[in-house]
Structure I
Amino acid sequence: MIFVRLWNYLAGYVLIRVEGLSLEKFINLAISNGIYLWRINRASYTVMTACVGIGGFKRLHAISRKVRCRIRIVEKRGFPFVAYRYRHRKMLIAGMLIFLAVLYGFSSFIWTVDVEGTEKVKPQRILDELSELGVKPGAHKGGLDLLAIENRMIINIPQISWISIEIKGSRALVRVAESVLPPPMVDKSVPANLVARRDGIIHRMIVLEGEAVVKEGQTVREGQLLVSGVIDHPNTTGVRYVHSMGQIMARTWYEGRSKVSLKEPLRKRTGNKLEIRYVELGNMKMFRGSREIPYSHYDLNIREEPFFPNGRLIPVKIIVEEYFEVVETPLHRDIETAVAEAERLAWEDTANMIPQGAKVIDKQFKYDMIEGEEISAVIYAEVLEDIAIKKEILTVQERQPD
């Protein structure tokens, strides 16, 4: 759509006002004769406005006489009318032509590459692979075989099952769908034990293969043998070595800590403001003047103003950075608020240590006030989790049953 607008601007068009009783017939005849009308706006039953190219406008007179409508030019728009207005300023016209030529040249290249649909695969990995295949900022659009690149991407990155590369103006939009990988194959021919991943108290045991050497309610230490892959019963002939499998649920404990100051600075704007503007083209930034910030403390607000609609033709943006000076005044924080914040931070610290799939069955929170300056908090979490991990049996000593 942006190229249609650009073409209409270069060729020139007019905004017309049409008055008559047969406006629908007027539009139908214009379309049937291949005259393109856009931005049609019906002001009343007998009046409408529309945009039409210069060539189409000349052909509308025959239609207007047939349907007995009156056409009037409201405004002339586009490069030909601007050029005529400044026909005596040749350097200005030459500059505009050069600008349009550069604009067209820039629109033939890719300036931004965006990736959508990734969850497990890092977007940077996809961008690196695309760059190797030629899809990167600064690449010429004409020489890219998108279908071949899509097929090569699926081969190079097994974690994705589908990829689509769509070029809109100077932007390459990459959409991916990730593969659902099967669980890793278990080589049951390799004998293995199950050992404890961390300290805990055995809560429940489900042994599918191997011989349990601990019982429910027993305390175990990290690295302790839980299920042996060495089977040696008196009523069997010889020793069997198996790949131990099972689920050993145990009660474990995690501890998270945090500190929160009781003195919180209150920030207040003074009314002083500094505004810095610069032009951003892809990864390039063009500044004008100094970027020195005269304020010790400030709030920053950043606004983007695209030069073109949606930045699709060329990603030229006007970046506006607004710096608001602030002063900080010490303010004594309410103890209850500080305790709640300390508990939240301590729990975040604890939750980061708890493995996925584990169940929290109890949680205790304690805090202390240190010299009236800060709150020190700790959370003890009791968790129910599977602590069994496999360990291959490699040595003769490991092959001896406990």
Structure II
Amino acid sequence: MSAPAVRRLLCARALRAFADGFVSLLLPAHLLSLGFTPFQVGAIATGTLLGSGLLTLGVGLGANRVGARALLMAAAVLMCATGLGFATLTSFWPLLVVAIVGTLNPSSGDVSVFLPLEHAVLAHAVSDRVRTAAFARYSLVGAFAAALGALFAGAPELLSRALAIDLSALYPSMFVLYAILGLASGAIYRRLPVPTAEARRAAPLVQSRRIVYALAALFSLDAFGGGFVVQSLLALWLFERFELSIAVAATIFFWTGVLSALSYLVAARIASRIGLVNTMVFTHLPSNVLLLAMPFAPSLSVVIALLLIRSALSQMDVPTRSSYVMAVVAPSERAAAAGITSVPRSLASSVAPIFAGYLLGLSPFGWPLIVAGSVKIAYDLLLLATFRTVRPPEESAASR
């Protein structure tokens, strides 16, 4: 895989992340403007994550026969159709169907069908020595683009004030933009080179089955906790508890996104010193303690401070986790491993938003944050206990 191909992959990642950034904030506002309850908003979020898991499962079954490039292009077309569906439909059940079969992402992270395909492509493009740095760069590009997308989510409110237009009337146009960005991503994927015969020989999971299944189970626990605080529902909590405007929420999530992006670069440096698993755990654990503290914060300013600090820590496990999975499996099984660790995560995270919406409908206190923090702390401790002695090749070589 050539350097230009990697740059094309990063460009497509940036476009998708920008789209996810503004949609994750505008989704709850749009659905509330249609008269939906917090429970229904949670159900839609659940549908999007459930659909992502099922799509990723299908991709894993067909990747050997079809190829990553063709599947990425097909997913981009589906992204376009999803945006047009949310732009034109207004009833709960049709929107729920589109959420399930589409690509909408209510999270600030990437839990979509694109993820395992791009991970497999990227892992084949780089050596073990620079793999973690490459995944950090991939995550950095996505996080910065998502932060800009979150900031852009405030544009409809500013435009509605300037032109004296009803704000809810502007929401559909943002989903049309989401569709356009999907088409643009597809055009970029189309220019990816056809993989070599060696790269196409993706094997089913055999040699690395035990370790991948254990990782998938642990990642699913983390994703289940994270499903209670996907960005759409975190924004909904801020809307409900503090009556926050979209413009203010957009600014907050822009800066949380920027801090997350910068943390990816730090994660690669820390991992080179203390190892991938230690980096995953010892940055993630304190961020979850901060998550537990947020519902007890006495004011919005304290909540914002906790959010910002958490954002500087909570996403350091993203590039290190991706790099770790690609490192501890056989190269020919990387595509299968990426899919198998992604599918349970998507399915586990899809269960939580509907319960989070229900809890927010009962009380604006922030019970979803309490549940999320507790579950994710349990994941951190289990990951450390299970995998602290399982080292990737570059760490094993350095210890000799």
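A few notes on this one:
- Read-out relative contact order in percent (Cα under 8 Å, 6 or more apart), computed value 14, structure in I, II: I
- When distance in nm of label points 7 Å out along Cα→Cβ at positions 20 and 212 is computed across structures I, II, the figure 2.1 traces back to II.
- FRET efficiency 1/(1 + (r/R0)^6) of positions 44 and 132 (r between Cβ atoms, R0 = 35 Å, to 0.05) derived as 0.05 - corresponding label from I, II: I
- Structure (I, II) behind the derived value -27000 of helix-only ellipticity at 222 nm (-39500 (n - 2.57) for each DSSP H run of 4 or more, over all residues; to 500): II
- Of the structures I, II, the one that -0.87, -1.10 was derived from, the read-out being log10 I(q)/I(0) by the Debye sum over Cα atoms at q = 0.08, 0.11 Å⁻¹: I
- Between structures I, II, the calculation of mean count of other Cβ atoms within 10 Å over residues 36-43 yields its largest number for II.
All of the numbers you see were taken from the coordinates with simple rules; none came from a lab. Every value quoted in this text rests on a predicted model; they were computed, and no experiment measured them. Cβ atoms are built from the backbone, for glycine too; each structure is taken alone.
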